[in-house]
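Several structures are given next for inspection.
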Structure P
Amino acid sequence: MTMIPQPRQGLRAWLLTDTPTSRTHARLSALYQSWLSFRGNQMAMFGLGILVFLVFVAAFAPLLAPHDPFTQNLLARLRPPGSAGYLLGSDSLGRDILSRLIYGSRITLYIVTLVAIVAPVVGLFVGTVAGYTGGWVDIVLMRITDIFLAFPRLVLALAFVAALGAGIENAVLAISLTAWPPYARIARAETLTMRNSDFIHAVRLQGAGPLRIIIRHIWPLCISSLVVRVTLDMAGIILAAAGLGFLGLGAQPPTPEWGAMISDGRRFILDHWWVATMPGLAIFTVSLAFNLLGDGLRDVLDPKEGSQ
């Protein structure tokens with residue numbers, strides 16, 4: 001049973017103890033110490049703050065947006081930032097750029113969330129099966145992985161979208177199909193170092209089958225490496241989604257997607273710079289936040305790599 005900390009002992013002291021009283025206590029203590037280590041990284045906390053703010057903006061977009069992002073007003077087209085009613089200016093159709101950025105954050109989070117769910121799961125399954133099974137299964141799966149890795153991600157995503165058709169759902173699927181190979185490589189490397197370990201032999205002697213060993217004993221040990229890689233890959237995923245939107249293969253007009261907004265503003269970049277610059281700054285800020293967060297998580301979850 002997990003001992004509940006006494007009031008005079010204090011929750012913090014209970015979490016920082018060197019002698020945990022149960023497995024749950026040990027896990028909570030490890031999580032709290034990891035949080036303290038992460039909290040000491042100011043840049044990582046800055047990135048986390050930006051992402052929390054992004055989630056807040058996306059959740060309350062209808063309340064925060066000063067205008068309807070789809071309403072056109074040709075009498076107010078191409079107004080500069082700071083104009084009456086248009087804090088970040090307006091685009092070529094008189095739509096408020098700030099409102100479209102706020103609603104566009106929902107699309108960005110939607111794409112990032114789906115890709116972060118699909119790609120690591122596929123890569124984890126392929127990599128652990130290849131690493132644990134070995135033989136011809138490993139050879140076939142890794143050669144398929146090498147084929148995907150041989151092409152630049154955006155070029156391969158363009159090919160998939162061209163085959164599937166334009167649209168945000170197809171863009172998410174295309175990005176997911178191009179993002180899983182690195183996770184498979186990481187999972188395979190982790191599995192190769194663990195499959196001949198003593199604890200794996202002990203579990204096998206107890207009658208556990210390959211699938212149970214992979215799911216119950218190998219997957220949990222691969223999660224930390226994949227979490228770090230996912231966080232660091234978020235910037236690339238956002239840029240890939242923006243690139244598809246810029247080329248007209250992602251979210252379709254009049255959806256306020258940041259890449260499509262940059263594409264709409266490229267015609268006015270010299271005279272009306274804000275139309276393309278504002279969504280570009282939004283992409284830059286969110287990508288930077290994910291990179292800072294990923295660096296902080298790497299220092300916590302993999303101290304040896306983070307200290308190099």
Structure Q
Amino acid sequence: MFFSCFFGITMNVAQWTERVCKELEKADVHFGHGTDNAHDEAAWLVLHAVDARTDGNFNDWGREISDSEEARIDRLLQARISHKLPLAYLTGTARFAGLEFETGRAALVPRSPIAELVREQFCPWVDPEKVRRVLDMCTGSACIAIAIARYMPWTQVDAVDISRAALDVAVRNVSRHGVQRRVTLIESDLFHSLPACRYDLIVANPPYVPGDSIEALPGEYRAEPVLGLVSGSDGLDATLSILAVAPDFLAPGGVLVCEVGESEHRLQEKLPGLPFVWLEFAAGGSGVFVLTKDQLESAGPAISALLEERTHVV
């Protein structure tokens with residue numbers, strides 16, 4: 001045990017958080033699946049182990065921790081350090097846009113700067129009151145779809161993913177948040193099996209990691225389903241397909257919001273004439289663009305030509 005030398009010495013939540021923080025700082029672990037630093041992750045780990053609130057409202061840091069809780073902390077920490085798993089997979093939950101979601105290795109850990117847009121009801125890029133139908137493409141655990149349904153309760157949201165296993169997690173999250181009547185889960189390879197429909201807003205967080213880069217990622221990312229991460233040799237296969245088809249599913253005046261992460265520069269190089277609006281976020285994050293239906297339609301020939309060119313690459 002990491003902390004066997006401390007057993008028999010009663011410590012409180014704050015003291016255990018500091019000790020776990022020090023162990024995480026010494027270990028070769030990567031942060032980025034809900035936290036970006038050792039102290040926040042240590043607090044998340046300890047609070048979960050003692051069945052305390054992890055929503056930022058816990059304030060009983062002086063509470064003493066029992067022997068059984070110490071043992072749970074130690075087991076979680078050993079697993080976190082030894083197996084390089086994201087903490088969300090060990091605790092079974094993660095927070096996104098202020099809401100708690102079930103997590104599992106069948107779906108990516110909920111995380112995206114799009115959470116900030118959801119909280120702001122996608123202003124100023126849409127008039128929220130005019131948004132009635134929303135499509136969440138590559139939904140995974142359905143965290144974005146559900147958050148939209150909660151923050152914009154007048155909307156109907158279709159949530160699409162190719163992975164049946166990920167959608168099984170999504171089903172439980174939809175039930176968890178009581179939005180079964182407003183979030184519809186659809187198994188489809190992007191738009192392929194999607195019924196004809198027009199959406200006021202399409203939100204997409206497709207896979208965007210280049211295939212030859214996956215082995216260079218920290219172990220925490222490689223623990224996630226590769227289907228949700230990798231998209232062709234340059235990471236752009238899914239994104240380009242979405243750009244090509246999205247205007248057919250957008251209503252007049254509709255908007256596409258899409259995250260491409262570190263593939264931002266590669267996408268701009270491939271389509272230099274497309275007027276991407278790249279968003280900035282108060283809480284950090286990048287690689288999210290906005291395009292309108294009209295802009296996508298105008299760029300249609302260039303996108304089609306690029307897809308045709310890629311199809312014939314030997």
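Data for the structure
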| quantity | calculated |
| --- | --- |
| Distance in nm of label points 7 Å out along Cα→Cβ at positions 69 and 269 - structure with the largest value, from P, Q | Q |
| Answer label among P, Q for the case where relative contact order in percent (Cα under 8 Å, 6 or more apart), calculated from the coordinates, equals 13 | Q |
| Entry that produces 21.4 once mean projected area of the Cα convex hull in nm² is calculated, selected from P, Q | P |
| Given 0.55 for FRET efficiency 1/(1 + (r/R0)^6) of positions 117 and 197 (r between Cβ atoms, R0 = 30 Å, to 0.05), calculated: source structure among P, Q | P |
| Highest-scoring label, criterion being mean count of other Cβ atoms within 10 Å over residues 45-52, among P, Q | Q |
| Origin of the value -11000, where helix-only ellipticity at 222 nm (-39500 (n - 2.57) for each DSSP H run of 4 or more, over all residues; to 500) was derived from one of P, Q | Q |
| Comparison of P, Q - label where distance in nm of label points 7 Å out along Cα→Cβ at positions 29 and 205 is highest | P |
| Top of P, Q by mean count of other Cβ atoms within 10 Å over residues 157-164, largest first | Q |
| Answer label among P, Q for the case where distance in nm of label points 7 Å out along Cα→Cβ at positions 13 and 77, calculated from the coordinates, equals 7.1 | P |
| Structure responsible for 12.1, with mean count of other Cβ atoms within 10 Å over residues 133-140 calculated and labels P, Q on offer | P |
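Values quoted throughout were computed directly from the atomic coordinates according to the rules given, and no laboratory measurement underlies them. From a predicted model like this one, the values you see are computed outputs, not experimental measurements. Cβ atoms are built from the backbone, for glycine too; each structure is taken alone.
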